[in-house]
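Before anything else, here is the set of structures, which you'll find just below.
Every number in this text was worked out from the coordinates using simple rules, so none of it is lab data. Predicted model only: the values in this text are computed from it and were never measured. Cβ atoms are built from the backbone, for glycine too; each structure is taken alone.
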Structure P
Amino acid sequence: MTISEYQKEAKRTVGDLGSLKLNLAHMVMGITSELEEIYRASLKNDIVNLNEEIADVIWYLANYCTFRNFNFEEIIGNIMYKSIFDLDILEFDKDDIIDNLPVLETSVSLLTDYVKKYVAYNKPFDVKKEKQAILGIVLALTNLTLDFNFDTDLQKNIDKLKQRYPEKFTEERALNRDLEVERKILEK
């Protein structure tokens, strides 16, 4: 599955809250809420769950890009050849980084701050910094585990969401999930 295909499939399962501000706030709150789940999965060394949570954050980012009319694939490009040290929004050097969690937290915080300023103060986005924060999140996520595979784990994420939302997003289906079936999909 390409990143462009993933972005299209992810859009099918996102609810539209009626305004750009609400939609972007929903996306960054979703990203932030997934961090706790990433930490728990990391502590338990639960690779299936960790990969699911990474894919969930990528789902929020793909939809964030859709709401902003960004091509997600253009932003992240071939991430295997990109380095977090190339991002001028991060104030880390190689000696500061023990693992990728500080980069993840900082990139999420920056994107959230940009959205907060847009929502609360109507401040326009610095698109370059916004896109760099998105790239920083993806770079940090994909370096949390060597077991994450874009093709298979994003496909599993879409398969899980298709089971949850066969036609499209509904609040009723969001609140009444079959976690056993979803876990089986993720374990394939």
Structure Q
Amino acid sequence: MIKGDRYTMPLTKEERRLLLSLARKAIKAIIEGKDIHDVEPETSSLSPTLKKKMGVFVTLHKNQELRGCIGYILPMLPLWQAVMENARNAAFRDPRFPPLGPKELGQVDIEISVLTPPREISDISEFRVGTDGIILKKGPYQAVFLPQVATEQGWDRETTMRYLSMKAGLDPEAWRRDARFETFQAEVFSESDY
């Protein structure tokens, strides 16, 4: 589904399926001791959308619980490549979890969030819970929540901001003073959708 109103290039069903397949192939390649470059697609066969640089996060769920989530807020790599890299990172480099084991591969559901470029907001009232992702910046501290996080947790705006402050390593009320905010939207889809 498309979250928000600034995403102008929604992915087709085929593009979504291909990205999910690439994410799974990247994880499987690492488990099998291969390099993810061994399973890269022929780029000439990819659509212009998949070749466009976009921000993207890959999230792994196991038994409907978070099992890893890593991504880029800003567009750094072509979408197909960013999905493969962040699938690998979510499975093996998320510091909150041990690396994904071979037996777990069949138990995880892969979710991809393709992001719009972030834009600064002047007031926190512009943050739309469940529609916008939010980035908090305060001095050297920064944290981000994808749009679906607040909804999945049942949080309102203030609760989201308190948890975001804590995620950044700050006091729960730090968001109220001298913080800057950016919002973005995401097209979110997972293997369980298909």
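Given 5.8 as the derived value for distance in nm of label points 7 Å out along Cα→Cβ at positions 42 and 178, which of the supplied structures P, Q does it correspond to? If you can, show how the numbers build up before the last one.
Values: P: 3.3; Q: 5.8.
Considering all the candidates, the number was obtained from Q.
Comparing distance in nm of label points 7 Å out along Cα→Cβ at positions 34 and 154 across structures P, Q, the highest figure is found for Q.
Computing helix-only ellipticity at 222 nm (-39500 (n - 2.57) for each DSSP H run of 4 or more, over all residues; to 500) across structures P, Q gives -22000 for structure P.
As an exercise: distance in nm of label points 7 Å out along Cα→Cβ at positions 18 and 162, calculated from one structure in P, Q, equals 4.5. Which structure is it? Please list the in-between numbers first.
Working: P: 3.3; Q: 4.5.
It traces back to Q.
Starting from the value 31: which structure in P, Q was relative contact order in percent (Cα under 8 Å, 6 or more apart) calculated from? Answer for the origin of the read-out: P.
Taking Rg/Rh (Cα atoms, Kirkwood Rh), for residues 66-105 alone as the criterion, the top structure among P, Q is P, with the largest value. Once Rg/Rh (Cα atoms, Kirkwood Rh) is evaluated on every structure in P, Q, the highest one turns out to be Q.
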